[in-house]
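Some structures are shown below for you to check.
What follows draws every value from the coordinates through simple rules; no lab data is involved. The model shown is predicted, which means the values in this text are computed figures rather than measured ones. Cβ atoms are built from the backbone, for glycine too; each structure is taken alone.
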Structure 1
Amino acid sequence: MEKVYVKEILEAVSGQLLGDVDAENTFVVNVQTDSRKAAAGDLFVAIVGERLDAHRFVQGAMEAGAEGCLVSTAPERVPDGKFCVLVPDTAKAMGDLAAYYRRKLGLPVVAITGSVGKTTTKDMVASVLSSRFRTLKTAGNLNNHLGLPMTVFRLTAEDEVAVLEMGMNHLGEIDYLVRIAQPDVAVITNVGDAHIGNLGSRENILRAKCEIFHGLRKGGTAVLNGDDALLTTLKPGADRVKDPGTGEFTQMYAGIDAGGFTFHWAGESEGCDYRAVNIEDTLSDEVRCSAQTPFGTFAVEIPSLGRHMIYPAMTAAAVGQYFGLSDEEIADGIANFKATRMRMDVEKLEDGVILYNDTYNANPQSMKAALGILANAPAARKVAVVGDMLELEPFAERLHREVGEYAAELAIDTLVTVGTRAGWLAEAALERDMEDVRPCQDKEEAKKVLAELIAPDTAFLFKASRGMALEELCAFVREFDAGK
């Protein structure tokens, strides 16, 4: 983070200065929300959470060296040489400060959202842009109202472009984040069922994702999945999707493609201007294809499993060409792509056991994609270990059953389910005549089942929502196999 003076903080957050410091000459060089990490040069932000009010740590943060604090409750005293900035809402003020800091640096920003694949797309786009530019990207899943501002504060004058991921589970959240990020390029990976329990319908999920346009700069570029049924309703002349209740959805989005943005479409259908052709979904650890773009065609090797990887690759190609990268630079960036941990990590053990660790998160679309990868695994026996998909109520039973029916159609030998919701998935697979289905209530029960299934030349897939922590079962299989 570059220097931000107290005077700038006061203006950015419309705050009140507490403490006797020179606002024009006192500055901070870091923003911190964890008082245990507070150090010299820091601005500590006292976040009020559901379980914890960080105002109790304000004095300790300043004693540890923090120059000042952002607070919504004035402390009893402010130590000599320190300051506090009083605001009504510290989380919102942190967002306001991040928006100011982003404008101050003025570097280009790529913002990415979507129901499935936004982290993979973020990593792919950042890998491509890093072929030429110093690129900062969102770390892990720091993509919410607190994580995104903290990512912005990591930027320095040496950075040349930022790739920011935006998550959401309610209407209005992307709107808030995009007004902080103020992107030059907006990406929507797809519209799926993730968080449908909170939003009520896929049409409302589309509405929420399209909030990314609210902060896209005039003259900016949008890159959208050209094979997604709902996103393609935004194309000129396409039939619009209406809100089931009011019909206002059509009016809300009728002007998007006339809103001063350039649209590009990525995928494999003929309507995509960034199109994957000659796709080879190999049984090794890569996908080969050609990227057909408005400026020519070039070969691409994607170092990851699954045909669905063409979507982040074609999106990255579109973003790369927006920034003037050559075909060679884009191809090199895609070839050097490394996914965030637990995103379809592939581990091959000595006796032919293959572990597919895709436990970072799950929703119906990503679950089906992972099962498809397992079905094509180069192993004699294939075992799917899948757990609950969360935040899908009141549609959870139907969506879990759909995945179970899909699993029964694939070349998968054994289905192990973990959790109560995944029990619906198991029931549906059995109803579709899948022969070997083993429902488990919890991970301890699943370990007993897996101990019977571990054998040479077997591929295991582990997939569930983050809250299920199925990576523990992946580690169990690895350790059990090593100890045999």
Structure 2
Amino acid sequence: MAYESFQDWISALDRAGELKRISGPVATELEITELADREMKSPGGGKALLIEQPTVNGQPSPFPVAINTLGSAKRMAMSLGVESVDEAAAELGSLMKAKPPTSFRDAIKLLGQAAELRHARPRRVKDGPCKEQIHRFDSPATRTAPWPAAPDWTRPETFPANSQTLLNLPILKCWPLDGGRFITLPCVVTQDPDSGERNVGMYRVQIYDDRTTGMHWQLQKVAARHGRRYYETGTRMPVAIVLGGDPIFPFAATAPLPDGIDEFLLAGYLRKKSIELVKCETHDLEVPANADFVIEGFIDPAEPLRDEGPFGDHTGYYTLPEPYPVLHITAITHRTKAIYPATVVGLPPMEDFYIGAASVKLFLPMFKMNFPEIIDIALPAEGVFHNLVFVSIKKTYPMQAYKIMHGLWGMGQMMFTKYIVVVDDDVDVHNTSDVLFRLCANTDPGRDTLLTRGPADVLDHATSEIAIGGKLGIDATKKLAGEGFKRAWPPLIKMDPAVKAKVEALLQRSR
């Protein structure tokens, strides 16, 4: 299902009973975070929140704030236009497994899949709702003088509420020790200067002043790779930040797609309707025409990096200040009645857990194409995305669990995973208690662990060096003789099925 605006999405949540409206004034400084954190930690992720009267430094903002809109299994499925994420995963899986037709019926089915793919390709348009209001700013000339030092933008008086700039938006200061306000749900559009390939990623954006921000794209991210090419050539790098529009955009921006695959292609496929793209006002990047806000700007390779942070992160800890590129804003365009989308991250579970869980389900068929023995994968909330991965396999030969460990560490974002636990196919990896039972019962730490090193998440404060860390794999599967196991493996305790059925019937009669 395609949502033509973020307002359509909010209305759909309201009709489904998935939205709470907060009518009284709520401060964008910390208060919205406290409201959202309580809701996100409610059973099942709670409800989406629409803050109708957000305030910025005590002054009302013209734009309401929506938060936790993807923070439950039901809302994630709604954003994909399906009853459950499993349904979307099955559709994508069948497409990936498509084979040449051997009958007329197969040919008709394949043609139907091709018709769906026709909607994946973005379509260019000349105008769109995201340009109902246009605010242009003077583009600074290429500097020869040194860039000024960063001012202290945490002081309230540096955020005038009547400014028609970044400072007018209801951007959150999420946690008490944050270095300022952060855009937390941005879809950041960049382009490879050599190939022209587009990337849409999600990187937090710190507000420095009315026209400059920090761009926190980590060194392993695609946007950082794009940036390195601009730095090498000494040319300005265009950047666009998209907020709102179809809720599929932030999901696509966080999806573990292979490098070079356009996230807007995935979004078009999932919503079964092409994304309409419109050219930005001040550079040639293209953005969704139905977005609520578009922030345009550039990064100047001649400018020194600037400290970004601290920021209360999805790790549950603050990430400390580190130098990152500075984005200079050249234009802000938006709908007249725009809604500002936001999220907060912190101690799990939070909204990002449900986004990550949906990504794993959706891309499980891709993992299975590479590793057909994989049954299921889970990323427990306590692992804050990739720190901890449970994977179940149909084990048929010795050391197969280690093959899976090495293989997963070599796949995209999985390179950041610190702990991988491999279990047999009869284990529900979404039941953490079941996995921990097998881990404790089926392992000899001296035999069944693999300690290695590799790339680490830049946000991981526990590593001794930034972006470099250790990894631990644990084989909690039943051991085979070929793995050096010389004893008989005992059977798991299970009741006789006939006895279970007899007792169940007895209980039914006694009720």
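Taking relative contact order in percent (Cα under 8 Å, 6 or more apart) as the criterion, the top-ranked structure out of 1, 2 is 2, with the highest value. Looking across 1, 2, the calculation of distance in nm of label points 7 Å out along Cα→Cβ at positions 269 and 317 that yields 3.7 traces back to 2. Determine which structure produced the value 2.0 for distance in nm of label points 7 Å out along Cα→Cβ at positions 309 and 341, calculated from the coordinates; the candidates are 1, 2. Comparing all candidates, it corresponds to 1. Computing P(r) over Cα pairs in 20 Å bins from 0, in percent across structures 1, 2 gives 23, 50, 26, 2 for structure 1.
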